[in-house]
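Just so it is clear, none of the values below were taken in a lab; they were calculated from the coordinates. It should be emphasised that the depicted structure is a prediction, and the values quoted were computed from it without experimental measurement. Cβ atoms are built from the backbone, for glycine too; each structure is taken alone.
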Structure I
Amino acid sequence: MPLPAVPWRLGDNRSPMSKSFTTLAEWLAYCEQLHPKSIDMGLERVRRVAERMQLRFSCPVITVAGTNGKGSTCAMLESILRQAGYRTAVYTSPHLVHFEERLRLDGESVASELLLQGFAAVEAARTRQPEISLSYFEFSTLAIFHVMQQRPLDVAILEVGLGGRLDAVNLLDADCAVITSIDLDHTELLGLDRESIGREKAGIMRTGRPVVVSDPVPPQSVLDHALEVGADLWRVGSDFNVAGDKQQWGWAGRGRRYSGLAYPALRGANQLVNAAGVLAALTALRERLPVTAQAVRNGLAFVELPGRFQIIPGQPTLVLDVAHNPHSVAALAANLDAMGFFPTTHAVFGAMADKDLGPMLSRVGPMLDRWYFTDLPTPRAARSADLLAAWEAQNQRRDASGQAFADPQQALAAAVAAADPADRIVVFGSFFTVGGVLQHGVPRLQAKHLSS
């Protein structure tokens, strides 16, 4: 939802004193107006502020980059390490509903009071002469790092926001880097092909330290960069392997083996690829962060992450997925197909204006019967009317239909009203889309005959 305005605008010569901001919403609104660009790739400015803040982590740091699978990888690492008794901090972005979700301390969202201290610390460092301008992401990342620095942590798990080489998260040297699947997304910033994008993701590698590449067919640029910087490359298919059947799976690599594992609690065939990379990272760090086989089993069994092919029981069935690029939408389509038969599938969809809509719509289109396109509360989003027009231009199904709505809640309400108990409703696209239907908690849908 829109943030409240603050009494400051870009171009003012004066910076507000930190004590004038008493709520997180005020700080976030301020950060949104502070820098002329919403995304400004580069580390020089943010590094200088970090140096003023003397940001240092004494615990092992795991950095996770990739196009898809980053959030799931971080969640599985966190779950296993917490089962092993470690004190964890996990930084991910963006959030679904509340900004506090971006930092989990020992499995719980950070308290807003701690974030206020972090934002004030960044502002104090940033406004020393010469003053340094920071983007919303850079400012909030440093604030979260400040909060983490104050905690007695055993491990920090950091999800890269965009790319890798020039992302603010890459300020910190990773003791172990993980690179998940790589595909086309944010091409205007990262490059037009997988090789260019892979080169950006590879920037999180460090000399002499392990880098786990869980993409089964990684770009050559990733492998070349590991060789160039002298990183310890762990590659699926050569340094670690997975095998299994419908009931269980196993992992083996570099002197460690796990067998008879239950599949991760996170749904979707792609989660096994992510889990394999997680076990490789933990094996690479076993001297500093030893974990037992039981911690691995429990961690994979109990891991939770909202919005990643999340199935909400009810009538009709509700599926939530933040699939927002062609690669993740293809995975969503495969997972929907594996769910079995539903008479009608309704889809609530909203996306950013820079997304490659054609491949996304065509890939999932054959299994979606009723579309409910939605506006989103950000200027970067595509208008629902434009999404509807793009769908109509490529739709070849005479039995399919589409409508436009002002927000995700209205779109979901229309889908629920039109759906029969045996149908399925899929909410997917931007984090704003899924977060929009979660604003008031997880929807619990009831068949019409049960609520009458």
Structure II
Amino acid sequence: MVGRVSSGGASTIKRSEPSIPCRRLAAVAARRYDVPMEIEFKTERLTNGLTIIAECDDDAHSAAAGFFVRTGARDETRALMGVSHFLEHMMFKGTDEISADELNRRFDEIGARNNAYTSGDLTAFHAHVLPERLGEVMELLGTMMRPALRDDDFVTEKGVILEEIAMYKDNPFTVLYEEAMQRHYGGGPHGHRVLGTEASIKSLTSGHMRRYFDARYSSDNTVVAMAGKLDFQRCVEQIESLCGAWEVTNATRDLDEPDSGAGRFELRDEKVSRAYMIGISAAPPLNDDRRYAAMLASQILGSSDNSRLHWALIESGLADEAQAEYHGREGLGEQFVYASGAPERADEIWSLVERELSSLADSVSEDDLARLRERMVTGVTLSGERPADRMQRIGRQWTLLGAYLPLEEELARIGRIGVNDVRDVLRAFDPNPTTIGVLLPAS
């Protein structure tokens, strides 16, 4: 049996000393919704570098597990754009021993809610089951992580991917967003399209995919995350038997800060009848504690209701949509602002967006932050109730940050954010977009 290297062993969450408002929020969440605020976090690392983490909760009624691979669109060459997402599809096509039909049937037979996804930063495969079925779902997940990658499956799935790309061409926001990201990062990997392009997928070969898989789906580039009612040591032993022979590849990722900003551009499309506008600016990366202030600033600016953009554009009837979103990634971050409306009013809409962006730092108030903190109660409650959500959270966290932060501590950090913190991050990361795109009707 392959040996294991413990990285701290089991550790019970230690409570921080949050601010008074935050302590009240945490107490309210726990009291109202019976949120498990004390959860045992455990971690272990196999000798081949595979990391296993878990939030163990003996009172949970379910269990969840996922394999998180630190690879995504940003790790692809331009010629291989879309290979990470394509490979995600191929993982469900079976192994040398298990067909695709049998794999799907066995997931169904144990009542698993399983799925997968690919982003710019990672690819994840996960499942949520009753505790007594966790061993079976771990076996299926661990087995499918070494797929057959058959040529005939590759050809069939290539058609599916091309259909998916064609489908998203009918979504105005996706068309504008992908073009804006590509231009914002000068065509570099940070702006790669997760699905790839029609040209990159058509030219991709099964040999390209196998080499990409061998280089990046390695033991030292993968995290197994679990949450809920589970026997951690038994799970570690099972994962070791499934994955202990995986090879180490020392996969790397370019973490140099990319050049960004593309000015203004305009697209025309005969299929659209409205005007769609997007702006992108730099924001704190995922490993920067200023991300919490950036997130709150984004909510103040453009949450779906009771935000600056909502009142200026939606309630006034000027725009159909108006939102803002902060997106923190490994080593970089983006702030998005988005709006749509009648083409003849596009300039007026964007003028108001720019007005709200320019006045945001000076207009932030304690009332804004107090309102948003109340929303955090719901967020903490929902994330704390479902093992599937907790597994996703810690899996992404450890894969991209290499660390664990309890939900309660994250809430405490948010609770400590004051008006000056929000203003400071808005001055450090100018929210006025450096890339602005508009999609208009052809006429």
Structure III
Amino acid sequence: MVENRHKITVGFVPLGCPKNVVDSERMLAEIAQAGFAITTEPDNADVVVVNTCGFIAPAEAESLGAIRHAVDCKRTGAVKKVVVAGCLSEKLGTELARRVEGIDAVIGLAQRDNIAQIIRILSHSSRDSDRKTSDGPIMSPPCRATAGPSTGRVPDDRCRLLITPGHWAYLRISEGCDRRCSFCTIPSIRGRFRSKRPELIRAEAEELVAAGAVELNIIAQDTTYYGRDLKASNGLSALVKELDKVAHLAWLRLMYLYPAGIDKTLIETIAESEKAVRYLDIPIQHVSDSILRSMGRPDTKDKLRRLIENVRCAMPDIVLRTTLMVGFPGETDRQFEELINFVRWARFDALGCFRFYPESGTRAAGLPGQVPDEVKQQRLDELMLTQQKIAFAKNEDRIGQTLRCLVDSVERDGLCRARFYGQAPEIDSVCITRDGRARSGHFIDAKVIAAQDYDLVVEQI
């Protein structure tokens, strides 16, 4: 791995949520600008970078599996160096290097933009192929240690090498979280909530649209909290109005809206916006008042019911997605049935559900009344089956409708995958057609001719 003999190859393994995707895209841009060759074969690269997730146990297990695989490739000689970045690095720090022997660098979130420098240091350390690294891995300090939880910098996400299709991208408007949900590790990993300045967000949006994006998906840990640390009044509403001015932007989608932060002003702003699509992602987690209190959330079932009614009254064509948790400590059969009944009433268009995991360091991990895993799984299965019936019925109701769809991909056999405004990329269903006129990144008008489970079959008009 000598720089004056060949260009260093870097394999990149991106894991985790959309916020992690943005971090991956920034790191990839830094790597490319430094002159390294990015390979699509991480199992055979000079350096492998694994950008990890550590939110819940399954995500941590997936990340550890990817790290161990990279280290195994290193032991066979196919890979020379392994770098671990992202949330699991921030969460475990030096413990990560003890869990998986053979890691060459563990870098915290604050060191994201220094990834090329770290790769360069590792490449110089390998000029002598017989040299053994006895000093252990490079350990960069975590963002909380370098910046502090309340004064940590807001990442500048401009200049990214997109790993999403070029016609849509994520636009992160803040970092960290000030909520103290008893089950969540995010505040301890990503620190206190910090909003990006509106002018920085506008500049990033302009950059992404200039590069070809026609859809921007707004993301944050808590989107509705935007601007409060900047002392901005109605911060998210003002931001939506500002992004409405971005020329050539067609769709603006709001994700991760904390329900307690959705007020009349925001609803009216979305309803009046030219570019904000009629789609809201509102993770409510549960509806039992006692469970919500134990979760540390300010919502109640009545508040959530009124919120859904108000949103649908203002925008009858709104598409609602939510996320729920089953098996939270103390959840009884009666409370679970209360959740099921609410789902039947709300008739969400899309719903994600996960089992409670007792994450180390969270208050909920030590609560009494821990629910057995088999009960959690039974409840998850019942909830998703309930939602499946709702989703399938809603799809049947769409047959005959004409939808404006954004084409995501067209395969060689003519199979085309597209989305109407009510389908967020990567997490929701799609519209399928075999019309040869469709082109990726373009909008088409299409008529729904059938439902195929969660997906819609459409015919271009």
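For structures I, II, III, which has the highest computed value of mean count of other Cβ atoms within 10 Å over residues 47-54?
With respect to mean count of other Cβ atoms within 10 Å over residues 47-54, the highest-scoring structure among I, II, III is III.
Given 9 as the derived value for relative contact order in percent (Cα under 8 Å, 6 or more apart), which of the supplied structures I, II, III does it correspond to?
III
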